[in-house]
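Please treat every number below as a calculation from the coordinates, not as lab data. Small disclaimer: the values here were computed from a predicted structure and weren't measured. Cβ atoms are built from the backbone, for glycine too; each structure is taken alone.
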Structure 1
């Protein structure tokens, strides 16, 4: 099949998924309120403030967000569509990277579908979060470097270095690619200081100049912190705990590959090492669930939920996740028993540097998105070496597609209900300062505002205390009724197979919270 037909199929599936999800909605999602706030504040006041709450370098999305908002007018939907645009381009680049690694065309196409319907990638596509554009610049740099090394053209290598610098101003971790490529360059070529200076040192010097310029004009994040945890034994416990969670998550994302490999190579069941490994992993995994890192994947579906909005969510599907967890553990030994020697390559060096950076810190599941394409490419080589069942591969990928589409649709649907409840209060002339509508709403409406000197109730969630101290929470939008509050309205969300069917607008009862 010609590449143009594959692109057409990918585009058709992409459009269909976008229509089903329905990304329309003038509200922030997850952490994207932070850099969106900087855009909206500048458009309103002509004064640029880089939010102290935003610790990553999101300069590039802020710049193109400002340009687009100046041309078309500000809206969250418009900004969300920039991620949708970058997402599709990322898929095309990933397909071509697979080709550069000589993965067969059919398998490259299937891998691209697995990548697209990955819960992290799919959900973040329909936000204005920086993960998708950062991944786009990372994979574009990968592709340029691969071309440069294959045809021995330093122009492509230099282009990859500059693209890496652009990516730094979305996610600082992108810059880890430069030392990885430099090591690979020295491994492949004789030492030549002039070429090394032009290809790697000069782009890095340019980054430092831009960084100094931003610092001089106070345009850098106010809270650059990596949130390293613990000391001594607790530090190592956290490190290895994160490591195991990452293994579980990656094994979950790779289920289409591992199960298709297993069903084509059932003779592995005769290997005693398989059973020993499985039962040992099962024993040590009793307290570990693949979705425990949170942020995107949770018991309630996709997207932050009970940690960013008050109230309780009734979970009916924990047993399903336990079963999936056991299947994941079942597949992990396959990657050790079916192995292939890893040759030194800059994509694996980048993965090593990246994991060393994120393992010791307070990590989220979406941090794994940056190395997911690398994992897919490596394990694709196992499929080609040992063969695989296309039927199982496609079947599991379809299950991922259904899950990611439904869960992302549900996430956006209950978000619409949340913001519509807030809008109904505002139409009644209720002040925004009196509405506690969750993390994103507090950030969007109340960040950098003086709410007075009254004490916030001690039971207030973390985001209220951190973003909007002084908030009295006269009205709370929540997942359930709350003690001390009267339900003013219960509004249904048109979710499908979801734990979140209704949202509640609660009004504080007079004197009910007084001590």
Structure 2
């Protein structure tokens, strides 16, 4: 019963005669109080179940037939409800039945008869105000129950997500561990070694993507995603996205068709983020389409928006699933779900990143086994000539050979991380030194005079920020390139490392190509 439902404001009246009830209603009506005369307590009990603000009775009606029906109707009210009763009384010697009925009423205002119209209206109005406070308590209880249910649902989804996360992390970790065992104890044929190394590289990249997706969810939720907007030809973004999703498509032997217009379609956005969005949609289509399926990626536009569609002939979605397909930590219980894996956050990232670009994304399906269509819309940017289009970033210049041998210092309190990075650098032909603490790293830099320092941030004692600050202040190390190597990403963390004196910020696990780019910058 909602508080704005007028039935919840009704005053129900039973008096010894119908005429008395009608007169009482007329008096209350002049005070804009909605009332309903009832012929009997049975009728009043029935009306209570339809909604009531207060009831008005007399001594005589307390002893009338139907008292049990009235008490039963009041007892069946929810816990928050205590219906106010105004009793018009002039009889101090009530019958036993009347007294027994009165004793079981829990919210009674006695009004001596005869009484003035003003007293009657005041008593009824006071009862209605008390009833409205009950409605407020009811609404608060409803909101509290809804909030508690939402918390229980969030907790359930969190537990399901954590279980899925453990499952998804164990898969690549298990493959990596098996690969290590093969390399350590296997026969050592070149083909087997090459196959194991390729598998381990794929699985390590999968782990990085899982972690990056989780970090993206956190950044978006806390408003820490900075879009690097530019005018973009969406055709180029789609081509970059398809490169990201090509592995999943090829692995399932899907027929991927791309339908792009001959002319550019310009939007304003972050190219890497939009490529991530479209790549996630393609990966999703590849995941939920049986091997050998068909995926179509098309680009078009209307008067105001660019429109990207990703259509597959896969397992489809039931109608009840579609409204929740973009929810965080939600996985659709579809046929290939467990076989293909995933954390259930990819499509949530799609929706949130698209919203940051001022666009929208929707899902549609005719049902299970009927495939799915995901439609992405982005606002069109103003048209641009070829000369106005942003120039493609120049390729990183890397010397073909003859690069000088660098002196490299690696500082990390995790010995395995430090030693493995040093081994990677030594394998590239450079002279390396490794330290496992910030204070030791500062001393080593003084003695070793490195060209580049790769340094962790979160170390006990002297951390990476302090190391960078001290080394930056030393004139004889002015040419040393300081590289932060940390598990913390995001714009805010990068601003902090730059403020401390670092020149480059790399996020663990470090991409070997990123390390190579740093070395080329110094040795070139």
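Observations, loosely collected:
- For relative contact order in percent (Cα under 8 Å, 6 or more apart) computed as 8, the structure of 1, 2 it came from: 2
- Structure (1, 2) behind the derived value -19000 of helix-only ellipticity at 222 nm (-39500 (n - 2.57) for each DSSP H run of 4 or more, over all residues; to 500): 1
- Structures 1, 2, by mean count of other Cβ atoms within 10 Å over residues 142-149: label with the highest value: 1
- Source structure (of 1, 2) for Rg and Dmax of the Cα atoms in Å, computed value 36.8, 117: 2
- With distance in nm of label points 7 Å out along Cα→Cβ at positions 86 and 470 derived as 8.4, matching label from 1, 2: 2
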